[in-house]
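Have a look at these structures, which come just after this line.
Please treat every number below as a calculation from the coordinates, not as lab data. Computed from a predicted structure; not experimentally measured. Cβ atoms are built from the backbone, for glycine too; each structure is taken alone.
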Structure P
Amino acid sequence: MDPRYEITRYQDGHKEQVLRLQQHLWSRDAALNRAYFGWKYESNPYLPDPAICLALHQGEVVGMRGIVGARWRLGTAGRTQDLPFTDDFVIAPEHRNQGLASSLIHATFGYAAELGYPFLLSLRAGHITLLASLAAGYQSIGAMEPVGLIRRRRAPFYRVTQRLQGRRFVWRFANASLLRAPSDRRPFHVLDRTGQEPGPRPYPHISIGREPRPDAMADLVERLPRDDRIQHVRDREFFDWVFRNPRLEYRFLFWSRERLDGYLVLHRELPPRPGPVSVWVSDWEGTDDAICRELLETAVSGRFARIATWTATFPESSRALLDRCGFEPTDLEARARGRPAALIRATRDDQLDREWTLDGRRVLNLDGWKLRLLDQD
């Protein structure tokens, strides 16, 4: 790494510079970035103090890689283990190709080891970050196998935005609201209307809302058959925190009779990326397959331009339901290269040549994990 740069750890005085830097990754909206940082790094229930590695150039923050707290349940005995994610990896454009990426990645290992974490995880690494992570000792737990239901329709709005993105001076207007198709400006409109219309509905036990029900959702998770896989803790504290993410807009489908017996969570990114808006199935649980089917069919009735999810650790019954609703493999080129992938790395270099285990189980076995999009929102 160039000696003009310094790798250090985040302190409160770095916050404003970090927020400016993240305009290259999160959004151009300074207020949204501030809210997102506060939610993710200052209100995280598992790591409330920001743990971030920074690259400095003449005292200015020019690079960042964050460590985000997460808690996992190990099997059916109730034991838990904190295993954080690495996330929000960004380097200012004028300081790229200086060796900062490798230095920041390795700095997080030592930081996490000092905090007492045996492993670091990553679920959302892009292509370049994934390659850099693998070179630094991460290993793939497995590919996430994305599927989607895409409505094939003419997209004049999309073609206009694609052209604008390649033009000087006007590229910044490519994502303007007026240049988006109506279904992209308000992707939840049809689903919201379904939930508000009076009279009989196909599935009368399903309600649609904008707010979570943390207590009822946590209670449902506890009533589900015990799953021996490693999975993110889904208690009231987690549900209360995770759905306050200011960069995502949610809709909640609840199946209730006397109590909550199923839910399906949808989200979309804010601000939306150029092109047709993707709506994602963040999480999906039910006490039986019939409830899961009704929830999924109600979600699909929202007539989204694109609705997608990961299927790698779904049960066969859920995969069959998705297939029946018309979901197909997506991102075929990336899938052929094993992306998106769940990555893991031991924080201590002296553990790299040993078998990685957690509570007596091999962590490089995807069959031993239950992973959802919600885990790293």
Structure Q
Amino acid sequence: MFTFFFVLPSCSHTLLSASTENIEALELLQRDTLGFVDARSRFREIFCAILDKRGTTLPDYMSCNESLRTVGKEILGQSSSQDSRAINLDVANNPFTIALVPGIAWQCVRNWLNNDNSGAKHLLKQGFDVQLFEVDGLSSSPNNAQQINNFVSKLRAEQSNKPIILIGYSKGAVDVLYAVSKYPQLQEKVVAVVSVAGAVGGSPLANNTDQSSLNLLTYIPMSACDSGDEKAIESLHTKTRKAWLANNPLPKNIHYYSVITYPEKKRISFGLKTPYGRLSKIDSRNDGQLIFYDQLIPNSQLLAFVNADHWAMSVPIARQSYLNRISFANKNKYPREALLEAIIRYVEEDLKEEKKPIISL
């Protein structure tokens, strides 16, 4: 999501202090979700290998240890450092159709950001077929899910005949999950869904926020969005999201993956400090828009806790303007191209293996 307009509602969440140990974060995910596969160790190996090989040639280089946070104990097993499996970083033979679904208000801000689509361009350079499914910026998840289904139906034959990976950022992850649950034709084509800082469980910041505040983004310079069905905020209410998850089991033939933003406090950009502080009254383990536990797809593979705030995870705000870099997006640096490639490399490798058991307390 990309907005300054969220405010903190009153709520009944258990307060957790900023000093809560990281290991408790892992235990909380295990206790309060349907379980997950801890895939962080192998993912870390792949991500680090990419950074070692070409990270310094890409924008916003950070070391692997700076980029990923260690939370609790990363389960080793087949993903251990003793793993003899080679990490394949060769140019791909175009094995998938990869679709990126952006977050809330993307249409409103993309022209202003002058985004260079460097993540998609990097994947194309590595031999992957990448599409942008630009859904309505200010519409509901049911509306955008229908658009995702329409995008897939209009793919060229050489694209639709390949397995499809859907990657949703922020509200885009919600739109994707709704789409694969509703449309049987997507269940036949989609092999993997990845949530990247996804608003899977909604955000407390959305609960008492009025859609009219978000609609102001239609008036910013070079905005390319309209008000749509005016239900984007409603789709992010925590009650809405949790009720939907409880009543809509995800298709079991699709593999699910979660990348969670869990930044150190010093990694929060100035423009997100206010919502970060408001969310911290519930739980300090947030990225300025989402609490960490609301980003996990139930029964998914947990790939990483990423040391980036909500914007740095996906939107290169600071690259386009020195003023942005020294003001509201002053902590926007992150090697997101390398991370995106690592996600695809991990999914490609994982789809060749048997599904791992779910970890649950």
(request) For the read-out distance in nm of label points 7 Å out along Cα→Cβ at positions 27 and 283, a value of 1.4 was computed from one structure; give its label from P, Q. (result) Q
(message) Ranked on distance in nm of label points 7 Å out along Cα→Cβ at positions 299 and 315, which label among P, Q comes first with the largest value?
(response) Q
(request) Compute relative contact order in percent (Cα under 8 Å, 6 or more apart) for each of P, Q and report the one that scores greatest. (result) Q
(request) Determine which structure produced the value -0.56, -1.37 for log10 I(q)/I(0) by the Debye sum over Cα atoms at q = 0.09, 0.14 Å⁻¹, calculated from the coordinates; the candidates are P, Q. (result) P
(message) If helix-only ellipticity at 222 nm (-39500 (n - 2.57) for each DSSP H run of 4 or more, over all residues; to 500) computes to -9500, which of P, Q did it come from?
(response) Q
(request) Could you tell me which structure in P, Q was used to calculate Rg/Rh (Cα atoms, Kirkwood Rh), for residues 75-146 alone as 1.02? (result) P
